[in-house]
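Scrolling down, you'll hit the structures one after another.
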Structure I
Amino acid sequence: MHFQISGLPLSPFAPLFAMSDHELARHDALRVIADRRPGFPCRISLQDAEIGERLILLNYEHLAVASPYRSRHAIYVREAAVEARLDLDQVPEQLRSRLLSIRAFDDSGMMKAAEVAPGTALEHVIGQLLAAPDVTYLHIHNAKPGCYAARVDRA
């Protein structure tokens, strides 16, 4: 079964980089500088920031559904981010190097299954979870900090 991993669109986040630190704070956001690599995973480019790169750390509602699983968490967005354009079945290196939590959801935003796996096993886990007929999409999270990483859809 083929799949498509996608990051977030850039447009909702682009205005944040023109904001002052005070304005960012009113949006529960913070400007940061990457001081290690990996460690600052951008949710738009699906790449880790280079040391010295500027990012915005903000709270983002990644599962805006009318269900008990509605969810938001902190994410990083690189100032120099370009939207990820992945090929079918392509797993970005950013996900390969991490322990991941993969959560399967139906059309109503109800969680149907979940797995924890190293990024090196992601294709296998995606295939298993998307094989269930009641699963519509997957959300990938970094298992340790819990932050949203990417979405997976059948292709």
Structure II
Amino acid sequence: MASLIELFPKDYGFVAIVLVLYCFLNFYMGFQVGKARKKYNVPYPTLYAIESENKQANLFNCVQRGHQNSLETMPIFFMLMILGGLKHPLTSAALGLLHTVARYFYFTGYATGEPKNRLKLGGFHMLALLGLMLSTLSFGFTLIKQPATL
């Protein structure tokens, strides 16, 4: 009987490694939000600063929003990586790495206080997600085409 690990594609480990790299990026962004809370005097549990109460609210909010947006897309990214990687592990890992690097630039661009800066290099994350969607669709169609077994 085969072990569970033997059931995964040979290069699936790259998918797992990229997912962990994204976790490190998420921790980094969270720490940056914590630093921004101290710098711009935005106490917990306040999610976003209010301009009438804090003249540097926009600067904090841009850091917070950069991280929040990454959190909002993380479940989609993880699901596409895990499923698409079952058929296309190297392609999914490469697209996942592109997504992770682009998300770093998305966050750092947003954190400048100019939201449009998030798209200079950060916009490539959408291209990576599109590729991951195609990999996952390919995996899904492969499953559908398999003959029924009893």
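Every read-out reported here was derived from the displayed coordinates using simple, explicitly stated rules and does not represent laboratory data. Not measured: the values here are computed from a predicted model. Cβ atoms are built from the backbone, for glycine too; each structure is taken alone.
Figure out for me which of the structures I, II the number 1.3 belongs to, where distance in nm of label points 7 Å out along Cα→Cβ at positions 66 and 114 was derived from the coordinates.
Working through the options, I get structure II.
Could you tell me which structure in I, II was used to calculate Cα extents along the principal axes in Å as 66, 30, 24?
Structure of origin is II.
Assign the value -25000, calculated as helix-only ellipticity at 222 nm (-39500 (n - 2.57) for each DSSP H run of 4 or more, over all residues; to 500), to the correct structure from I, II. Don't skip to the answer; put the middle values down first.
Values: I: -3000; II: -25000.
Computing helix-only ellipticity at 222 nm (-39500 (n - 2.57) for each DSSP H run of 4 or more, over all residues; to 500) on every structure in I, II gives -25000 only for II.
Given a computed value of 1.00 for FRET efficiency 1/(1 + (r/R0)^6) of positions 2 and 138 (r between Cβ atoms, R0 = 25 Å, to 0.05), which structure among I, II does it belong to?
Derived from the structure labelled I.
For mean count of other Cβ atoms within 10 Å over residues 18-25, the calculated result is 15.9, so let me know which of I, II that is.
II
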